[in-house]
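Engineer: Okay, got some structures for you below.
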Structure 1
Amino acid sequence: MASVYDIVEKAAKTGKVEKGINEVTKAVERGTAKLAVIALDVDPKELTQHIPLLCKEKDIKLAEADSKEKLGISAGINVKCSAIAVIEPGEAELNSLK
C-alpha cells in the first residue's frame, strides 16, 4: 500500500496537482479533483474544515497527511502545504491509498 505522500509525489511528477487551500477548494467545487489531501497540523483548523464537507458533497476521495512540511516536499515545493488536490493522477495509484 502506498502512503499519501507517495501518491502525491508520484502525481506531482507524472500528473497534475493543485497546491494550497484555495486551489484545492476550487478543484473540489469544480469536480476536477480525483483526490484531496489535507494536512492535520493546520492551525487554525478552520482553514481546511470545509474541504471534507465539499469532498463528501462532490463524492471526491479525501486523505489526511500528518504534516504540512512533508506534504509540501512530496508535492515538489520547498514550502509547507496545507492542502493538495490531485487533478491528473498520472502514474499514481489512487486506489492503493493506505
Structure 2
Amino acid sequence: MNLLRRLPWSTLALLAVLLFVQGQLWIGDSGKPYTMKLQLELDKQSALNEQARLRNDQLAAEVRDLREGLEMVEERARWELGMVKPNEILVQVARPR
C-alpha cells in the first residue's frame, strides 16, 4: 500500500488503462478467443473454396472439350443416350439375372 501512495496518479491511471486493455485483449468480446474462432472458420471456408475451385476447373475443362472437339460430344451421345451413327449396328448385351 505504501508503494501505491508514492506513485503519481498519472502512473496509476496508465496502469489501470493498461490492465483494462490487456483484459479486453484476452477475455473481451473481440479478443484473442474470438479471433481464433474466426481463424478456424476462415480455414474451413478456404478448404471449401479450394474444393469448389477444383470442381470449377474440371467443369471448365469439360466445357472446353465440348466446344473444341466433337469426339466428346459423340462419346456422351453414345454412352448416355445410346445413339448410333448411320449404317451402324448397336448390340446390347443383357446380363443374366
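Read-outs throughout are calculated quantities, based only on the coordinates presented, and are distinct from any laboratory measurement. The model shown is predicted, which means the values in this text are computed figures rather than measured ones. Cβ atoms are built from the backbone, for glycine too; each structure is taken alone.
Engineer: Determine which structure produced the value -11000 for helix-only ellipticity at 222 nm (-39500 (n - 2.57) for each DSSP H run of 4 or more, over all residues; to 500), calculated from the coordinates; the candidates are 1, 2.
Structural biologist: Corresponding structure: 1.
Engineer: If distance in nm of label points 7 Å out along Cα→Cβ at positions 6 and 70 comes out at 9.8 when worked out from the coordinates, which of 1, 2 was used?
Structural biologist: It was calculated from structure 2.
Engineer: The value 10.0 for mean count of other Cβ atoms within 10 Å over residues 46-53 was derived from one model only; which of 1, 2 is it?
Structural biologist: 2
Engineer: Looking just at volume of the Cα convex hull per residue in Å³, for residues 30-77 alone, which of the labels 1, 2 belongs to the structure with the highest value?
Structural biologist: Top value of volume of the Cα convex hull per residue in Å³, for residues 30-77 alone, among 1, 2, belongs to structure 1.
Engineer: Tell me which structure, out of 1, 2, gives 16.0 once mean projected area of the Cα convex hull in nm² is calculated.
Structural biologist: Source structure: 2.
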